[in-house]
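Student: These are the structures in question, set out in turn.
Coordinate-derived values only; no laboratory data. Predicted model, so just to flag it, every value in this text is computed and none were measured.
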Structure P
Amino acid sequence: MTLLRSESGHGYNLLQGLEDLGFDVEGMDPSVVYRALRDMEDEGLVSSEWGDESLGPRRRVYSLTGDGEDVVFAWKEDLEKTREEIDRLLNLMNASERNKGKSGKSDKSKKEVS
């Protein structure tokens with residue numbers, strides 16, 4: 001849905017967008033994307049219409065609805081909160097490692113030698 005915020009697109013465009021973001025789509029069955037789009041359309045999060053822009057068969061072009069925008073915004077807020085929580089945990093872990101490194105308690109090579 002986040003990809004549809006910037007522009008409307010069809011399933012293949014969305015798969016390409018996911019790949020551009022670093023997702024491994026090689027082994028992904030494209031029908032999964034189309035099923036998800038249909039489910040989101042049933043939920044009122046995206047809308048579709050038949051596009052005429054391709055030289056081949058007509059394709060459904062999907063757009064984000066207002067309700068879809070609301071969901072994306074809520075996801076964004078949740079991801080930001082989760083990132084903050086992860087950052088706090090990593091900071092704690094890094095501080096703990098620095099402290100153990102100073103005391104020598106976590107140095108495995110010293111433990112293995114003794």
Structure Q
Amino acid sequence: MIASHLRYVAGPLDVQWCCYSNGRPAILLTHRGLPACKPSVNLPEAELAIDEIAIKDYAENEGAAATLVHAGIIEPRPLRILHTRHVQFQIYRLTPIAKLALRVAAGGPAIDEELN
């Protein structure tokens with residue numbers, strides 16, 4: 001469980017790791033077993049490194065980036081801002097622990113070569 005810094009959800013959150021159909025990481029935050037926030041965004045046209053993730057941190061997801069930073073899932077500062085036609089997303093780097101959790105959740109090996 002992680003602490004919530006979301007504007008509209010108080011209380012502890014659970015992290016569910018998965019991947020979009022193109023293999024990019026996806027994060028779902030749940031509260032009491034119910035979806036609370038999906039901070040990750042799949043931007044197939046964007047060039048992202050394997051350890052980068054697009055985060056939606058506005059509207060119903062306000063506070064998502066702070067929640068993920070405090071939980072040790074993403075690095076504290078965004079790498080860049082990606083502008084789409086109507087909105088912008090912050091691009092963050094996943095922490096080594098987050099990369100490991102994602103790999104385990106995806107059924108991959110439990111040891112991430114980058115951690116050795």
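Student: Among the shown structures P, Q, from which was the value -20500 of helix-only ellipticity at 222 nm (-39500 (n - 2.57) for each DSSP H run of 4 or more, over all residues; to 500) calculated?
Tutor: Checking each candidate, the match is P.
Student: 1.28 is what came out when Rg/Rh (Cα atoms, Kirkwood Rh) was calculated for one structure; which of P, Q is it?
Tutor: Attributed to the structure labelled P.
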